[in-house]
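Engineer: For reference, the structures are reproduced in the following blocks.
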Structure I
Amino acid sequence: MMTPFCYFVGLDVHRKSISYCVKRPDGSIVREGRIEAQRPALDSWALGLKEPWCGGLEATICSHWIYEHLKPYAACLQMAAPAKLKAIAAAKRKNDRLDARVLADLLRCDMFPSCYVAPAEYQLLRRQLRERAFLVRTEVMFKNKIAGLLIESGVPYETRLLHGKRYFAELLQQRAALIDEIRPLLAFNRTQVEGLREMDRLIVKQLLQHPLLRERVARLQIIAGVGEITSLTWAVETGQPERFPNEAHAISYCGLCAAQCESAGVQKRGPISKQRNRFLQTTLIEAAHFAVQHNQQLRAVYEAAQQKGHRQRAILEVARRLVRYLLAVDRQYFAAASMAAA
């Protein structure tokens, strides 16, 4: 079969440098080398490729901006899922030059394990929402530190009210003699909690008002038990629902099913897979616990599943049903938007 590309380019990406290998369809090397991972260097390098070329790079923390920068220059640019690059991970000889060659060969032989790359606008939104998740974890850490300092000093407190502004101020006044030595530490931790909480609210407010998310998130919240954070996480992490060919694919991406292991007609099932979007997995399981209390249909699903087995498996079944609901509503929204645009 004839290929429309004159060159196949493998890019082994690192923070400071990029190793590349340019091959023809017959496998012969045109050139290879290393360039700096900077935009001017990428521009001058890409302009040197005069013929149509297909490029491939591995998904890393620094791959996305390189992908977006080189995309206008390439006839085709793909990003590979690291978990599927066995050809590189299992090699006896491994260095940047050989890795770039392997990536070029995988492209040339049409065996490159490409993965979904979210549009640039969704990548920015995803970065903001994941920063918000980090802030929440950090806020919990400081709250636990406040409680730990009080416990170490033998200061009794009401757990449910401890992190309220009024109760915390009253506690400092009433127990002044006991907490005098740790007062600066308590004040510092409290300041961090308030600052993180304010930043959390600001990020959520900005995301809810974003043109790409405002109407979409409002539509997702018509599902009883689905709130702002669940709908935001679904919209930002999935990007576009057409990337999922079916519901099972979406459930697998969310990490709500076990990996399949079948051989000689014998099937083995283990725990839920580690190959997943961990942000969606955590959010959906938390949302399932909440939705059971506010959605009668999901409550019925939970009770029916609980009769068959463990309650945690029942929560997983609720989370899977929640994915089906979210995907159905999302598809309806995008279908209506495309019809309106037409």
Structure II
Amino acid sequence: MAWQFPASFSTNVTAVDLGTTDDVYIGTNVSIATTSTYTIRGTGSGHEVEIDGSVAGSYAVYLGNSSDIEHDQIITVSETGRIFALSYGAIAVGYHSEINNDGSIKSKTTGVYFSGSPADLTVESTFNNSGVVDARFYGVEAYGTQKLHTENTGIIKGGSYSYVGGNGVDEIFNSGKIYGALSMGSGNDYYDGRQGFVDSDVTGGSGNDKIYGGTENNLFHGGANNDRLYGGKGADKLYGEAGADTFAFRAIAESTTSGVGRDTIYDFSHADGDKIDLANIDANTTASGNQAFKFIANSAFTGKAGELQDYTSGSGHFIKGDVNGDGLADFAIQITTNNVFVTGDFIL
């Protein structure tokens, strides 16, 4: 295994051929480009590419060939590093790989691409982004059965999708900004956007998914199977879709009586076994501890803290709760389906 240290140049063939064993360092003031297919290309396992300069081409960095045999590819783009691609910016084929971006990856197709199918499905690849990924179609694309762990503190943009998951588990922690829809595919996926921002919809796909929102107005789709949706603050739109889904609320501020902060559940289903989880909300703020709500169906509030009401009026259908005993609702969740709620529809 040897390191290559190219100077700046452009060519009409593969610019840097790593073979099956080599690594490459692109220095701060180094720029390499090609009009051919690959700028940096390596086959086999265990390549390392470090970019402090700039790399441009159709497939800017392409490591590996076989997703179930090869492994441990590493691509690092520093704060001064730049990738410009007509097709794919950074490709890591092989499980237990990582791509780290502190700089910029721009592509006219896909910014970052992972492909891995290990025999051990607990093996994961990782994508750490504190820089910018900006792609015309897919910001990040995952293929195969491996778990992909993503930490985003920067910006990810995708014209069609910011993130497209594969058949494995997609685990995304977003404390940065994501522009474009996320579709996490199959697998029991996890999206945590409590400290970040996303401007489009998040779809869990066909696994038992958990999706956490932040302070913005989120649009969440659970997809098939049994999902758990946490809208967080803001006026969130929640679709559990097929399966026994749970719509979870942890504070009254997560769904306010005012429309500007009120969540809407669009497809609550008795038949599917859906639940509304209010167990983390203290139903009686006049007493110590965390009290459970008492469901009073469509009866009027009586001035007792902890009452949970199924309320319908000309303005719509709502689940409302009184936590201080003043006879007025302190939070409200809008329901668009014609359900007659019973106590068993709630986790109190």
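Engineer: Using mean projected area of the Cα convex hull in nm² for the comparison, can you identify which of I, II gives the largest number?
Structural biologist: Ranking I, II on mean projected area of the Cα convex hull in nm², first place is I.
Engineer: Please state which of the structures I, II yields 27, 17, 14 when semi-axes √(5λ) of the Cα gyration tensor in Å, for residues 177-320 alone is computed from it.
Structural biologist: II
Engineer: So relative contact order in percent (Cα under 8 Å, 6 or more apart), computed for just one structure, reads 7; which one of I, II is that?
Structural biologist: Value 7 for relative contact order in percent (Cα under 8 Å, 6 or more apart) corresponds to II out of I, II.
Engineer: Another one. Given 60, 35, 21 as the derived value for Cα extents along the principal axes in Å, for residues 113-224 alone, which of the supplied structures I, II does it correspond to?
Structural biologist: This value belongs to structure I.
Engineer: helix-only ellipticity at 222 nm (-39500 (n - 2.57) for each DSSP H run of 4 or more, over all residues; to 500) computed as 0: which structure among I, II?
Structural biologist: The value was obtained from structure II.
Engineer: Then there is this: I, II: which one has distance in nm of label points 7 Å out along Cα→Cβ at positions 121 and 305, as calculated, at 4.7?
Structural biologist: II
Engineer: Distance in nm of label points 7 Å out along Cα→Cβ at positions 233 and 329 was computed and gave 2.1; which structure, I, II, did it come from?
Structural biologist: II
Engineer: Computing distance in nm of label points 7 Å out along Cα→Cβ at positions 129 and 273 for each of I, II, which one ends up highest?
Structural biologist: Comparing I, II by distance in nm of label points 7 Å out along Cα→Cβ at positions 129 and 273, the maximum is at II.
Read-outs throughout are calculated quantities, based only on the coordinates presented, and are distinct from any laboratory measurement. These numbers were taken from a predicted model, which means no experiment stands behind them. Cβ atoms are built from the backbone, for glycine too; each structure is taken alone.
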